[in-house]
Structure I
Amino acid sequence: MLNPDEAAGRRIGIALVSLATVAFAALDAAAKWLVLTLPVVQVAWLRFVMHVLVMGALLAPARGSALVRVHSARLQWLRGALLAAMTGLNFWALQYLQLAETGAMTFSVPIVIALLSAWWLHERLDVRRWLAVAAGFVGVLLVIRPGTYAFHWAILLSAANALITACFNLLTRRMAASETPESMQWLSAGVAALVLAPFALADWRWPADLPSWGVIAFTGLAGGVGHLCVARAHRHASAALLGPFLYQQILYMTLAGWLVFGQVPDAYVVAGALVVVASGLYLLGLALARR
């Protein structure tokens with residue numbers, strides 16, 4: 001039986017990761033709205049600039065030096081570069097795809113992690129895991145539908161984003177043992193802003209009005225809150241427990257796509273997303289059972 005403190009900690013972790021999924025879905029919806037009128041790289045850069053400014057103002061008074069305390073500067077730079085790449089690819093894809101489509105591709109990350117672990121970390125995948133990976137690949141094909149009229153080349157951007165996100169998650173797991181959550185979310189955003197700055201400023205276009213600046217500021221707040229909630233959630237509960245709750249994000253992304261952009265995913269996207277989510281949940285369940 002769980003003691004009350006442990007049970008309360010798990011509930012806090014689940015609540016934090018649930019809040020993060022809402023924040024990330026809102027971030028993607030805001031970014032999709034912005035890239036309809038502004039260059040993609042500029043939107044990505046402004047998202048990180050606002051992240052650094054807003055989260056720095058919120059966290060610096062209480063956390064102070066924890067924001068810049070690092071164990072490995074090299075890994076912090078690598079994490080920031082990966083964050084810049086995955087955000088740029090995701091925002092680029094959002095110019096052309098529905099939120100539900102990019103969301104479905106994002107949640108293929110556990111499948112990609114399983115493959116990377118087998119290849120990169122030499123972890124052995126048993127028959128059950130290979131079947132889950134194969135099922136997830138079928139789900140991805142249902143979303144992509146290569147060779148049909150429904151295929152859009154931008155889905156390849158989401159596929160590349162899923163690969164980079166898997167590498168990002170593996171790196172984050174490695175760094176979590178030695179780096180503070182505050183430094184990882186704040187410094188990675190700072191590095192991403194530095195990486196994207198030359199490209200954003202070279203193709204600068206002023207936002208049209210005050211509401212656009214408000215949405216830009218919101219992207220920084222949503223991104224910062226999302227990453228901070230995920231980092232802090234892992235202080236209260238295990239990744240295996242929290243993992244399934246991340247999948248609720250696709251519901252919020254589908255809802256935002258419908259409410260904000262009037263986009264309703266077709267049956268193939270819904271079926272593919274369900275298969276991808278089921279495959280990811282099964283892989284997470286196997287990981288939990290192995291522990």
Structure II
Amino acid sequence: MSEKQTPIIDAQVHAYERDHPGRPWAAVLTGPPSANGAEMVAAMDAVGVDGAILVSAYTMYRYDPSFALEVCAEHPGRFGLVTPFDAADPEVGDKVSDWAAKKDTVGVRLLLTHGISDDAGDEGISRLLDAAQRQDLPVNVYCTQRHEQVAQIARQFPDVSLVVDHMGLVQPFHPPAPEGGWADLPKLLALAAYDNVTVKISGAGTLSREAFPFLDIRDPVSRILDSFGVARCMWGTDWTRAVELLSYEQGVEAFRQDDWLSDSDRAALMGGNAQRIYSWSPGAP
């Protein structure tokens with residue numbers, strides 16, 4: 001990558017090692033038995049992805065980001081780090097502050113699931129959002145079917161950057177893709193009214209009911225880009241969760257096709273916006 005080129009940044013990947021007694025999995029996530037740092041970097045290198053936002057895998061490791069931190073240390077300059085935090089933890093504010101001080105950390109994740117309150121004013125959610133605001137960290141929000149709660153949070157915390165994971169849509173783990181996979185798209189588009197909300201168009205290929213290059217995702221994706229503006233959208237693969245529906249190369253190349261996005265829009269969507277939103281760029285340590 002030359003200095004003048006915009007890097008390609010995958011806005012959402014996961015990494016994990018094989019299940020073993022030293023770091024046992026809490027549960028099993030769809031994917032290969034291992035997707036460690038070296039394997040993830042090899043997949044990225046094979047298709048020219050310069051860097052990625054590495055989201056600590058909640059399914060395996062819950063609120064323990066230690067493996068993600070190890071991956072980043074072993075592969076300097078390749079990953080910006082995001083980890084989920086337990087909004088019910090009374091010490092969440094201090095823990096977010098500690099996280100912000102670590103090298104290459106670029107955001108936190110709020111899971112609006114797994115028992116998290118439906119009330120946007122929940123005390124724990126407020127503590128997490130307050131801490132993120134103090135540390136100037138974007139909050140990645142896993143909010144499947146809870147778009148309205150995101151709207152409430154966006155109104156309550158207008159100065160916090162909220163990043164909607166996976167468009168807030170239910171996405172399959174196994175083929176075939178559901179017929180109504182985009183049914184909640186209008187609920188996502190309504191969030192465009194809030195300037196502090198951006199969207200990860202991540203895992204979109206898993207919603208395709210067609211073979212690569214997944215032409216049927218282009219219309220709904222274009223509607224997202226039109227509603228939010230390209231500058232408030234990021235591309236991501238959600239690798240490795242998507243492994244049973246498409247290859248990593250297909251997840252990249254579906255957006256790198258030159259017949260539906262302009263060069264400038266593609267550069268912003270596939271890297272430039274992530275650089276700006278996360279204040280992070282791949283490169284030398």
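Each value in this text was obtained by applying a stated rule to the coordinates, not by laboratory testing. Just so you know, these numbers come straight off a predicted model, no measurement behind them. Cβ atoms are built from the backbone, for glycine too; each structure is taken alone.
Identify which of structures I, II gives the largest calculated value of distance in nm of label points 7 Å out along Cα→Cβ at positions 38 and 110. Numbers along the way, then the final one.
Working: I: 3.4; II: 3.9.
Ranking I, II on distance in nm of label points 7 Å out along Cα→Cβ at positions 38 and 110, first place is II.
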If we compute distance in nm of label points 7 Å out along Cα→Cβ at positions 102 and 190 for structures I, II, which one ends up with the highest value?
II
Given a value of -9000 for helix-only ellipticity at 222 nm (-39500 (n - 2.57) for each DSSP H run of 4 or more, over all residues; to 500), point me to the structure among I, II it was derived from.
II
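With mean count of other Cβ atoms within 10 Å over residues 14-21 as the yardstick, tell me which of I, II scores highest.
Details: I: 19.6; II: 16.5.
Once mean count of other Cβ atoms within 10 Å over residues 14-21 is worked out for each structure, I has the highest.
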From I, II, which structure was percent of Cα pairs over 23 Å apart = 55 calculated on?
I
To test your reading of the models, identify which of I, II gives 43 for relative contact order in percent (Cα under 8 Å, 6 or more apart) when calculated.
I
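Which of I, II yields 0.65 for FRET efficiency 1/(1 + (r/R0)^6) of positions 86 and 222 (r between Cβ atoms, R0 = 41 Å, to 0.05), as computed? Before the final figure, lay out the partial values.
Values: I: 1.00; II: 0.65.
Source structure: II.
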Given a computed value of 2.8 for distance in nm of label points 7 Å out along Cα→Cβ at positions 198 and 230, which structure among I, II does it belong to?
I
